[in-house]
1. Can you rank P, Q by relative contact order in percent (Cα under 8 Å, 6 or more apart) and just name the one with the largest value?
2. Name the one structure among P, Q that distance in nm of label points 7 Å out along Cα→Cβ at positions 33 and 321 of 3.0 was derived from.
3. A value of -9500 was computed for helix-only ellipticity at 222 nm (-39500 (n - 2.57) for each DSSP H run of 4 or more, over all residues; to 500); which of P, Q is the source structure?
4. Please compute Cα Rg over 2.2 N^0.38 Å, for residues 177-216 alone for structures P, Q and give me the label with the greatest value.
5. Looking at structures P, Q, which one was semi-axes √(5λ) of the Cα gyration tensor in Å calculated from, given that it came out as 58, 25, 18?
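What follows draws every value from the coordinates through simple rules; no lab data is involved. Computed from a predicted model, the values in this text were never measured in an experiment. Cβ atoms are built from the backbone, for glycine too; each structure is taken alone.
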Structure P
Amino acid sequence: MKRFLVLVTTVLLASTMLFAAPIGAPAATVRLTKTTPISVSDLEAEVDRYKASAVQNGTDPASVDPLQILGLLINNELFRQGAARDGVKITDAMIDQAYATQKTNIESNYGQKLSDEEFKQVINANFGTVESYKKMIGEQLMVDTYVRMKKAAELNKPVSISETEVSSFYRKNKTQFVSPETVKISHIFIPFTEDKETNAKNKDTMTRVAQQLRSKSLTFEKAVVQYSQDAPSKTKAGDIGWLTMDDKQALQGLGEAFFDVAFSTEVGDTSDVVESKTGLHIIKILAYNETKILGLDDQINPDTTTTIRDYITAQLTGAKQQEVYYAAINSLVEDLRKSASVNILYKK
């Protein structure tokens, strides 16, 4: 819903701006089912917020046109009156559900769980208050529900992507489809404890295991069963999947020493004991892929069947669907304006 900015004003708090018209005077009146004034003070507040958003985005705040902002406020009011006339109802439960969904999305972006208070702080920092944010959500839900009701025929038409479109997108963006250097790893793992003596004994054990693996008096698979304390990988012969050279999160968790050993060990070989930030490992390299530009029918990564072609098709489909959606919004705005009486009183 990022581009709802064109219909529902959702930007941040900001600076001030004075208008020539009296503060209490209407900037416009809108009537579809009832006459509603849009005050100069409301317009001023929206212009201020758009100017603040422009500053945040590195654009010139002077480019914000009050008449364009007034047009958006008029559109918003037409949507409210039209939706009410045609029976669109947005409940508090719907808003609360959308609010919870946004919390989940932000947690996914942050890569961590947020308490209700932490999420509230994020909302306050970006939208002023939780109440104003929920009001914005309600407006978005109203617009979305109304558009999908009135423009269902347009929105339900299937979207198709041609092979030419896929190939053209790939050629223009080919250098973005690069597979980094990757290794597939199995490991034997014993975590660190808070007891130094136990850690020392565990290191002696792992050193002995590494020697037995090199002398081939013990197989890696048997060593995993006998010694590894990593339960998820223990049932898979120690397989922990693919590691990419540019995986900063993995680098932070495992440490540079682990990466150095993983990418310098030959396929089929086992390493000496290597320490990560969490414990002791003996690594076996199962496969290795060099850095390369991926072709259309190459997999995005070794752990998925999704190809570059699939990915591009999905991206282009989503973009087309978004175009159709915003065209439907604009079409409904035109329909509402034809039936409405709009009187613009504000002048620059």
Structure Q
Amino acid sequence: MAEQIYRIGIVGASSLAGKELSEELGESLLGASDFVLLDEEEAVGQVTAAGDEVAFIQRLEATSFERMDFVFFAGDAAVTKKHWQMARRAGASIVDLTYALDGEKDVLVRAPWVTEVLADTAALASPEPDLNTPALVAAHPGAVMLALVAGRLHTKLALKSVAATVMEPASEYGRAAMDELHQQTVTLLSFQTLPREQYDAQVAFNLLPTLGEAAKVKLSATEERIRRHYAGLADSLLPQLALQLVQAPVFHGYVVSMLVEFSTEATKEEIEAALGGEHIDVISEESDPPSNLSAAGQEDIMVRVSGDSGEGERGRRFWLWLSADNLKLAALNAIACGAELRRLRPRGKVQ
């Protein structure tokens, strides 16, 4: 029997998210697919990797989606808004990493890892993707981290409340935000005027809960998205999230300080046992703590547990210290969304 080979388009292939997605797709069950890298005019002709092959980025046009099985949008939200209906009319299954389709009619926000964990404990009320689903939005990686950890605890223990401070890296907003953080760092050390186009504030050597009014980076919108996506993934089974998002002076990787409270007392060992499993790496106190540096390139969410009432004692509140590679986590979640849509397709196209 001929192997099913899918034709997959990555829109925004030159972006940080697009490049990470391309690499992860090449290592996934879809790795044998025919990849087409698409982007706007300024990125056309760039050489990059698609699976195990070297590929050139092609110009995004109205005819680009012909014979596509899957299209992943990983560039600018405006590009997604402009082109997604063309991809849909061409018959492609769509996964959106830009959040542009969040709120569109019948579009679902998904994190299959979280759904799998929660489905083991109760019937879920949220809709599943079907043949009438126009697209899936890959849930924000911050929401995936929080919901997966909370979901794993919920399956074994009586989870009562969840609060978190999320440290936001520059790479979550693309190359321009990373470049400005770098430029601010250099100019501060040489006593020059700070560039402020992206943040409208000093983010180098600084921690900020809000940015300037003219900032292109919308921190409050991201905080609301994480809160909304968490609530959707929680499906009324997990406690409401108390959240604060802080812009951190780091280029890459999420770090989260998370406080969880239970209805009954538990031990640190019980918390660690509940967390253990696929996609979560529990880090002992004998090892270096999770950090944005140690998370770089790692597929799992790294978690360290510490009690709130003293070493070795039972208690109801525990601190969790989390870290994750934000781009890799987003890519892996998008691929998991693609796998959900793959099951709905009758067959791939044999090339």
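1. On the way: P: 22; Q: 18.
Going through P, Q one by one, relative contact order in percent (Cα under 8 Å, 6 or more apart) is largest in P.
2. Details: P: 3.0; Q: 3.8.
Structure of origin is P.
3. Only structure Q yields this read-out.
4. The maximum falls on structure P.
5. Structure P accounts for this read-out.
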